[in-house]
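The numbers here are math on the coordinates, done by the rules we state, and not lab data. What you see is a predicted model; the values in this text were computed from it and never measured. Cβ atoms are built from the backbone, for glycine too; each structure is taken alone.
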Structure I
Amino acid sequence: MACICSAASGFTQPYLGVIFAKVMNLLTVPPELYEMLHGPDYLREELDFWVLMTCLMAVISLLGMTLRGTAFGFLGQNVTLKIRDILYVNILMKDIGFFDFRENNASVITSVMA
């Protein structure tokens, strides 16, 4: 889920470049030329389409970034919990003599778990 959302939010940036190039191309040609070649409303319809595509890319980017952050956060939280659980179980299974050494006292083990 997180990787799919990352890809969705990542593909919007290059596609926005294509959209901006199309819009700039439409705006640099004189409007009279479009009216002669394609009709009176061609320029307006094309610009409306590309503006809607820009809005669509913004929505996809917003959803992708939001879901990506949520999914990776949830994944990181679960991995950290699992690692701490494994570490805690292994510490509890040690012999009592393990804790007599200076490098294995309570403060060192607590800082490792944190």
Structure II
Amino acid sequence: MESKAKVLDITLKQLVENKAEALTLKSSGCEYMFNERRVDELTMMYKIYSRVEKTLKFIINKMNPYIESEGGKIIMTEENRKDPIKFTTKLLKFKEEMDILIESAFSNDMKF
């Protein structure tokens, strides 16, 4: 007979698996958390999703386009393109922010 802890763990994994994608897509989901630098909430989401390895892809699938979009805004802003120092500074600052986010919220997980 399975222990209560094991049954609870199986139930938790099923809940995470069933709701993971919907939670990342909500208006208060990943994109909002990235924009607002909600590190604590992203950390909680990562800890829960990492229990069910295949659900991490939902966070990653939102993070990659976010980085491309925000980096693209820096690259495409005419004011930045006219000033190489400003351009480079803004791009490096954004990279630093993403590095800190990955380190803080996602435990430096190389998948991110």
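A few notes on this one:
- Source structure (of I, II) for FRET efficiency 1/(1 + (r/R0)^6) of positions 30 and 70 (r between Cβ atoms, R0 = 30 Å, to 0.05), computed value 1.00: II
- Looking across I, II, the calculation of relative contact order in percent (Cα under 8 Å, 6 or more apart) that yields 27 traces back to II.
- With respect to distance in nm of label points 7 Å out along Cα→Cβ at positions 22 and 38, the largest value across structures I, II is given by II.
- Label whose coordinates, when mean projected area of the Cα convex hull in nm² is calculated, return 10.5 (choices I, II): I
- For -29000 (helix-only ellipticity at 222 nm (-39500 (n - 2.57) for each DSSP H run of 4 or more, over all residues; to 500), calculated) the corresponding structure among I, II: I
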